[in-house]
Structure P
Amino acid sequence: MINTYTSFQLLTRDLDKTMSRVSKQPVVQRDTDYYLANIGKVKSIDDFLNNPRLFNYAMKAHGLEDMIFAKAFIKKALDEGLDNPDSFANRLNDKRYAEFVRSFNFAALGEEATTFNRANQGTTGFFTIRFTTPGQPVPAEVQRETDYFAANIGHIKSIDEFLHKDNERLLAYAMSAYELEDNFADKKLLRTMLEGGTAGENSPANKHANEKWAEFVKAFDFAGLGEDATTYNRAQKPSVDKYLRQTMEEDAGAQNEGVRFALYFSRKAPEIQNAYQILGDKALSKVVRTLLRLPDSIAQLDVDKQAKIIESKFDFDDFRDPAKLEKLMTRFTTLWEVENPTMPVASMTLSLFQPVEFGISQNTLMAIASMKR
């Protein structure tokens, strides 16, 4: 059996290829195809809950497979949404429910919850409101430009395409929607804003005195979403990506529980801001106790004392540094293997000091050379 460290490295060395293999599993592919073909047709919470195949897929994607039976519980979370800090999902300690509601936000988006995209529906909504008199029909010219924009913006896959002269009709519409039409001719400024994104506090759009720039760049988030910027909807591809990742982690866990812990921690680590987030998650806590060589019994201590121990040992910013996170996972998978060996101790100890070989091993090459002689 492959040891914990090697198994983890094999899965994460080229994560795209790993996920591609998962997506091609017959059952996974069939369920994913059905989900993508039908989720956009769901227009209400009741529609969602009454389609077990879609609902079950979505729940698994968000790590809530064990709660599929609790439809009344999920309905309450969906009904109340996230806008109110005191809503049901926001009050729950387990933030998976808030993430689920964010993906299927019927409370805020209504029947567009499974199709809403900032670049498309968000922009057309602003444009229509801006150029339509309240209580009056939408002017013929406004509807015409809106129809054109809605039909074509999804084909734009990059900043270069968005700023290309052949797409000036789309760009003009978008800038008018966000009241930025006076800057239409300044393509250098537009590129600077779009390339800077809105993820960082000091991005050009976020620092600009005119808040409309941040709204515009957030809607056309090529910096963060790449070619998916004009089609991104949380209920669609992001939920599929979550489902594939959950499936990959479950498959790995069936062979080696330590690998699943490592995969889960590496996925969640960038979101961790404090020790209480770790303590509120059994899997994260297990990884941290292993890293610190702490006994499981420490979980019986006062939670504030546990938090102080963790905070004294970790800089949470390191969790957002890929290189530092990789070192942590190397340490974890090695320690897990020591405590939960998948091979005889002598062989395991030797393997910890040997590099992982991908492709043809040195021993195999030597054997081939001997055969030729």
Structure Q
Amino acid sequence: MESAAFPSPVALPAIGRAPGVSPWAQRLALLLESTGEGIFGIDTRGCCVFINRAGAEMLGHPAPDVIGRDMHALTHHTRPDGQPYPHEACPIFAAFREGTPCRIDRELFWRADGTSFPVEYSSHPIVEGGAVLGAVVTFVDITARRAADEALRRANEVLEQRVEERTAALSTALEQLRRLSTHLESVREHERTRIAREIHDELGSLLVALKMDLGWLAKRLGDRPELLAKGRAMSRLIDTAVGNVGRIITDLRPSILDHQGLWAALEWHAQEFARTTELDCRLRFDVDETLPEPPQATAIAVFRIFQEMLSNVARHARARRVTVDVVARDGVWIVRVDDDGVGASAAAIDDARSWGVLGMRERARQVGGTLRVQTAPGQGTCVELRVEAPAGATP
């Protein structure tokens, strides 16, 4: 370059062997030669005015052969897609044409042997006295970085694929477990019904027969008061056994659920709960008689969830007052139990060992419902079950 702004263009001299080079130039040459990055300078025509050893080696040219050459035409002439790279589109030249620096890491530099390498380069304008004299370009070969990035990308793809496969497998397993849980619940209810029927038919019949036999004996023991007293005691025990059998049958399968429907069963169970616990139990039923009675599977699930709600109040809440709301209107069934007990933390409710809550949520999911629990320590607990009424059902 023949310009007063720059000294004569030369490759940087080897330190200590360049006669006539000033100490300042020697120090600058030492600094540029000691870096592993390629560095070259261009004038306002884009021609090289200096290049360090690392830059010349990366480009595959002897340093003196680069001086004065158009650096874009020499090493930046083609895009990564193989298309020609015009001078006017080169970001390096924009540094001295527009006075704006740039940093690019998605392009190629070309070597003397015609091969290319991915490069990260930056171009900064050289300004003196307010005038732009050219630009300084620093660049590094990022082949290893690209290879590492590609290896990381492939590893991430493999990892994502494995995660998707494992997630799909877990989802399948979870769905299978839920279907199994639904099946087991159905089997359990059928078994409860069978056992309740057998207890009623077999044990109940035996107890009635014993009661009748004791009555027959009592009529013939009028002159044996001690035997008559024993017979009356046995009769009372049989009455107690009959009551216990009835309670067991009801626990297994409340007959009111089959004979009078879900809403009557819920009201009966709430009244029994109030009677046995002696809590201040407020019952509020708002049932639209034109709505269809829930299907049997849904009715059983709702009733069992309601049982668990009240059981939790009795066992854990230490409450004084309980409010039970049952609403069946506008195509939705809502069962809500609200107590003023000790409450619980959100962590305790969501704990994996909270089997009662987990069971209620799973039962609700099986019938397409949702279970919501609102509680806080010292602020009581509200448990609400919401189930959408099936469309098109007959009242």
Structure R
Amino acid sequence: MSDRITVSVIKADIGGFVGHSSVHPALMERARECVASCGDLLVDSYVASVGDDVNLILTHRHGVDCEAIHSLAWNTFRSCTDVARSLKLYGAGQDLLKDSFSGNIKGMGPGVAEMEFVERKSEPIIVFMADKTGPGAWNLPLFKIFADPFNTAGLVIDPSMHKGFIFEVLDLMHNKTVEFQCPDELYDMLVFIGAPGRFCIKSIRSRTSGEIAAVSSTQKLNLIAGKYVGKDDPCLVVRCQSGLPAVGEVLEPFAHPHLVAGWMRGSHHGPLMPVSAKDSSPVRFDGPPRVEALGFQLADGRLIGPQDFFADRSYDLAREKANLVADYMRSHGPFEPHRLGLEDMEYTTLPLVMEKLKDRFVDVK
């Protein structure tokens, strides 16, 4: 048996209850049944939800991009879609953009974040799950966790972290990646990750040990489907402690509900509100965007947990601030900066309106 463990988090929106607000209990039950029926393929599993998304948290020893693991997730989501359709849930099968499985679930709609590593003496991980936003939402928190000494004291005082981290950044439009050695190339990297609609952080590794530290889902539904089919609702896996940021350092950025793209119809900016699992259903204007954090202790691949981190009262002020920011942003109605910029509206009704009015535009004399 391999001593390496793989953590795979695979998520999909396969039908909302009611509207886009939450996941019906019958879908959660079906997902658990499907995952439990896979025999010894998995070491362990946990089925979670955030908003209207089902997240499969799976541990196994088959490495990333394993066809059997991805097939399990695909078939689970297809089975859950059958339940969603029987209940007439909204957007049933929304993230399943292809008709049949082709060996890898990437590029088919569901979001995927996977990492493989040798389990340490103690292996704490945090699975972040967001709803009503896209993969660029992780850029600011990941920058603060792994590159900002005002957030992460270990970057200054822990010798095993002092050399920094390697950031892999993905260009969503051209499907190319570039690596930045930080802190050396920090300013160069900020030029790119400060534009989260175009560039997003895909993975992070330690410069000292080479260990994988964080992996995010980077699927962009609009670019796959060629039309607006909902936000990407990304997931993120972060390893903690022992040469990596401490649990508290990883959670700290979310005390500031930064603005992200998404919210209603995927076309508005709003604050990313840290919430407990029980408060993860976005209702106000289908929002504001939510993030949930589940902590697990790995023990020979078993998922010990979860601990619902954002249930902590210390995030009450962040939620209060998010509600105040939501009020302010909503007061702009259909005007920017609440509504996304035109470059991000190409998969909405904007092109249709532009086509209808194209002959009414005249040259300025």
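Rule-based calculations on the coordinates, nothing more; no lab input. Since we're looking at a predicted model, the values are computed, not measured. Cβ atoms are built from the backbone, for glycine too; each structure is taken alone.
Miscellaneous remarks
- Value 8.8, calculated as distance in nm of label points 7 Å out along Cα→Cβ at positions 44 and 188, assigned to which of P, Q, R: Q
- If mean count of other Cβ atoms within 10 Å over residues 76-83 is computed and equals 17.4, the structure in P, Q, R: P
- Highest-scoring label, criterion being distance in nm of label points 7 Å out along Cα→Cβ at positions 116 and 180, among P, Q, R: Q
- When volume of the Cα convex hull per residue in Å³ is computed across structures P, Q, R, the figure 309 traces back to Q.
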